[in-house]
Structures are given as structure tokens and as C-alpha cells.
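Dropping the structures in below, format is C-alpha cells.
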Structure P
């Protein structure tokens, strides 16, 4: 059975050494097959923060990593970088793939980048991303647990779903 470690919102630049050490100890004990780092890796998308996060990931000694950017991983105050190279810091430390996948015999992990450089919060999943994920899920093997990884929480409502919405603890 594949063992996964999911970490989110590390906000490197504000990390606490005892928490980092505890995570490193847990990884030594649990020996996960993969680490999933689902966004807000840094506090302010600074190069030193990405480098510290990368060193942390490397220190875990886990061969497989699925990392996704979060809204904090896009420059907030450096407007030029935000407009022209919003993922440059992320890519320098975690690679060019913004929507990575990991596949094991029993697990399929599909990353979806919900960030949008033009805003600092409120992620989004585009119709093209939905199509990509649906297509990939259809190709998954029957025995695989399928996990879709995002940073921002998903709240998806289509007009035809409105009838299923809970109102005051009861269905309409």
C-alpha cells in the first residue's frame, strides 16, 4: 500500500524550527512513498523562501514529490514579477510543471493549479482543467485510488445542482 504525506500551507519564511524538525522525524518514522505539498509553500514568494522550502523537501529523503503553487507563491508586492513571471520562483525550486501527476500501482494523484496571478486569493478551476482531470480519471486503472490535489478549496455549483443544496439543515 502506498503511503502519502500531505503538507499544505508551509509558508516558508514564517516556519518554526520545532515544527520542521517534527515533520522530518515523522517522515523518518512513517517512510512515505511520496510527499504532496499543496500550495502556499512560501509566505511572500521570495527566492530565499523557495530555497528553504526546497531544502526542507530534500531533507525528507522521499524520492517522489508532488508540489503545487498556492496564492502566496506568486509575488504580491513585486508587480512586475507578478505580471510577467508569476511562477518564476516556484519553477526555480520545484520545476516547470504547475499541474504535476504522480502514479503508483494503487494511487493516482492529479495536481490542479487553482491560482490565478491576476488576483491574490480565491482560486479557480477552468473548464479546460476540468476536462483534463476528467479525461485523466477515465484513464486511471480500476484498482487505483484517485486523488485530485488543489490548493484552494473547491466550491463548485452548477445551476442544475441548486436543487441539491442544503438550506437550514434540510433539502429544498
Structure Q
């Protein structure tokens, strides 16, 4: 069986209901990997994202992962200037989700390849991917794609 053709396609405003429903399911799937996880308030998250997207230069980008033209997942990117050199752009893969029905078919790897090609064409300096501490499968996935741990972020509530 051949691997599906994978590309990224923008998530349009009229598709937001579908995206946020998928995001809610994805968020629940991540709960075991984040010991401090609180259930995502999807309505509040949606309001914040849609407010952010209202600004052309928000730096946030929502895309479907399309495999042979079918929605197979989604990706959320953030594009921001490098704090050391504002002339360089850094892209963060904030969320990458391949729907369960499409996993283990090379779609995640192909989606990352599409992101890398897109960002290379844009002149992006560096691409980062966030991973939850306890998600060993995600650590292995990103490592296999050539990503390396470069920083550890710590957090606590005040």
C-alpha cells in the first residue's frame, strides 16, 4: 500500500467548528502526558484564537493535514521574531495532531516534511516543536525527524 499524498491546507473561518471539536478531542488525549493538565476550556480557547486570528500579523496559523484530500489531522503554527535577532523568524509547531484513524501511515512525518518545506520557502531561521514531558512517543517521533532537545521549560502556578 502506498503512502498517501499529504499536504497542508488552511483552516478557514467557516471550518472553525470542526477544528475546535478536533482540538477538544486532542486536548483530552494529551491529559495523561501532562500531570498538571486541566481540562481545556474550548470556548475560551476558541475566543482567544479567533481574536488572535483577526490580526493579520498575529503569527498564528491553523492548517489541516490533508491526506489524499481528506482531513487527517491539524497543525497549529506560531511565527515570531527570534528574540536574539528580530530579523530572523522562528516557527513553533505548537500542536500537531494526526487523527487516530490516520495514524501509523506516515502522515505525521509527511506533514512535518510539508511544514519544513513551507518554512524553508518562507526563509524561516529555525523550527521548534513543543512536547509534553511525559509523552515518550512524541519525543521519539520528533527525534526521528532530526529535532533535538535544546531547552527545558519549567512551570508553576504563583
Structure R
């Protein structure tokens, strides 16, 4: 037991840090959700992204603490990141859409129910925002047609907020 005392203490610190970090992020996300009146599904998706990131960091720290050979772990992580990198390069929009949805969640004035105009070179797109997901933002125009935009595309466009539906 004494030979593992340092690892047990370090593990306890990492577990405590993991729990505290998740708690802090949950409070920040809940505060943003309350401030901007986000729907529950959108909150859950955002928390899931953060939980995955924190779990990967937690698992990495635990592997280092318990003596997994750093060279072997580095080879594994490098190989894994290479495969993931190639997959994201082939589908780079997946990562950019996830990042864009987090930016929209925390720092964009458009909310579900808002009437907006997306200013385009050839024509403007008008409608009411009916959903903001992790990959897509959906707008319903006056004719009842639904227009789907990737979240990264939405962040790149000039948006005119015309009014908020009550």
C-alpha cells in the first residue's frame, strides 16, 4: 500500500479536479442558458462536448499517474490523433461546426424564435430561427420552408436581427 501512496494521492487530486471542473463548466453553461433562454436539448449537447473533453484529459492524467510507459502512450496518442486528423481533414466541417455551435451558444445574440435576415451577395435569406443544433441552424421562412445552415457557415455571414418573437 505504501508503494502506491503517491499515485493514490495524485489520483485523488485528479478526480477532485475532474469533478470540480465539470461542476464549474456546468454552472457556466447553465448561467449562459438562463441568460439567453436556451432550450434543454441545446444545453445537453454543449455539456456533452465539454464532458468528453474533460474525460479525455482525466483519462490521460490517470494513465500518466499509474505509470503507463510514456513512450508507448505517446505512440498510441500520436497514432490516434493522426487517424482522427485524417478523418477530420476529410470532414473538416465536423470540427468547425462543433466549435461554431459552442461560439453561438456562448456569444451570439441570435436565439431560437428570433426573426433574422442572412445577408448574401445575390439575395437575402429571411426567416425565424426554429432550432440551433450542434451541426446545423434551421430557419423557417414565411412560406413555411425550412432552410438548414451549417453552424460554421452561419458564423461567417452578416446577420441582421430584425425582431424577437414573444
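Matching task: 4.9 is the computed value of distance in nm of label points 7 Å out along Cα→Cβ at positions 4 and 148. Pick the structure from P, Q, R. Only structure R yields this read-out. Structures P, Q, R were compared on Kirkwood radius over Cα pairs in Å, and the highest value belongs to R.
Here, each number is a calculation from the coordinates, and none is a lab measurement. On a predicted model such as this, the values are computed, not experimentally measured, just so you know. Cβ atoms are built from the backbone, for glycine too; each structure is taken alone.
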